[in-house]
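Take a look at the structures listed below.
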Structure I
């Protein structure tokens, strides 16, 4: 009971996300996690000596990044796990720091930079442009506590969406042209093997994040004005 009192807000957000998961209300969060997924591919491709040719996300919660060069193994592996780590990082920043406004603004700016450099299609322009502008506006006009809350919601949405997406794309529907399928074709192994490994790693990351990041009391307290 003490644990529940100390973290009831995170439990409430999680329950709300599950209840609203298949509604338009949560769609912007899902699209943001898809953006994180494709961004992770792009970042790792660049860090391993490659380049990004184009970047796309769409309203059907899909996306793709065309890269040239770099480590194919690391680039393909980065999508699901990278987006999970980004979500975990945002949640921990919200819980453990006062950098909420700066991180929210930086995330918005990053989306606009990706738009200008790599995005070419209309759906991705709308998603990156509108979401990036909304995040910047939120960091500018909302109180610190609300910026903190937004980061918590984004982080939790990522922690929920990524393992579900891994299971759905690589295990339940292993015939899909997923990252795991391409990795199996190009490196070896099977789609379900890579998907299962990523699923286990994602659960371990979530456990570590919640075990070591929450502390005794993670509730957000709004100052009266």
Structure II
């Protein structure tokens, strides 16, 4: 693995930059098996230069998330309150007849940027992603859709230095059972996401402020 560096508009992120994202977030009381899986991976992550998304408290989702889309035409500071409301209305309209669904995530995999849980089956999540993109395109145009996050996944943590992914994968494969867990998707969260350099690791660490929650089918 290599040191993770987030990107905005194809360039390395600026420390402290904030950008609006649409995420799916796991929830205590709904996705407890998934949270248990993520927390079970934490000791293995800590033995490598990875900043875990989940904090020490069992059941706390921390910054576990599935990125659906980034509003990539401009930083959030340049998006007015009225423009944010336009985006929220467009998402609510697009998702008004969307049907909540269940998928699974896993197994845990060390990759070039840390560790992830892939979504599978991913068809319904991919359809949701396209509907979110349609809403964004309606109010902000094609230039807002510049992000390519690859296959839909949940990030377990980001690497802050180089390390051996083979060793991490061997430990995750041997130590983590079960290796998959369900994720219930009934809400898209619109968040103001910030990446900054963490003082303790020197790597990138994310945080966010909630803007809106858009329920599927309501």
Structure III
């Protein structure tokens, strides 16, 4: 049987029997959306979450937040309809059903505002540090992972026999289900997420320009 080398850059391991990647990169691709994608952690997202919260506080009277919450409730209602239809025997995609179940579970355990804030923070992170994401699929995968991470209901605990310590791990979803959830979330919140990222970018540019103007004025002193 012909053996092949993993196609991930810099990896010399052998591929799985019928795949293009070794077992490590195949697993990473499945979990993170790309064989070279690293997980976006809560700590990674926290600075951008604070920016989103500050923006919401600054514009608290703006009706857009209530409209976004209404979009979330509509998404959840659509997901519940999918579940009900499948339970009633209606044919449909298994991955869509799984996605719908995850959305309903998220809604039952996490406040709408928390879902919105984390989604918008992911858009700010992508705009500010685009190299953190290896592809659009990896961004979408990390978006769903961060939203699922808002609830402990998706976490499982297992005992590491080597250390005797318990470790928390989130149950993985099928990649197709992840992409369906991401598509729903982006349809609901993506437009505003992009706009908020643009506002933050404009403010960063304005701050840098003020610094440059000050430095230029200092340099002209005689």
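No lab work stands behind these numbers, since they all come straight from the coordinates. Source: prediction; values computed, not measured. Cβ atoms are built from the backbone, for glycine too; each structure is taken alone.
Structures I, II, III were shown, and FRET efficiency 1/(1 + (r/R0)^6) of positions 152 and 192 (r between Cβ atoms, R0 = 25 Å, to 0.05) at 0.35 was computed from III. When distance in nm of label points 7 Å out along Cα→Cβ at positions 96 and 184 is computed for each of I, II, III, the one that comes out at 3.6 is I.
As an exercise: Rg and Dmax of the Cα atoms in Å, calculated from one structure in I, II, III, equals 21.4, 83. Which structure is it? Derived from III, not from the others. Suppose you compute Cα extents along the principal axes in Å, for residues 56-175 alone for every structure in I, II, III: which one lands on 46, 29, 27? Derived from the structure labelled I.
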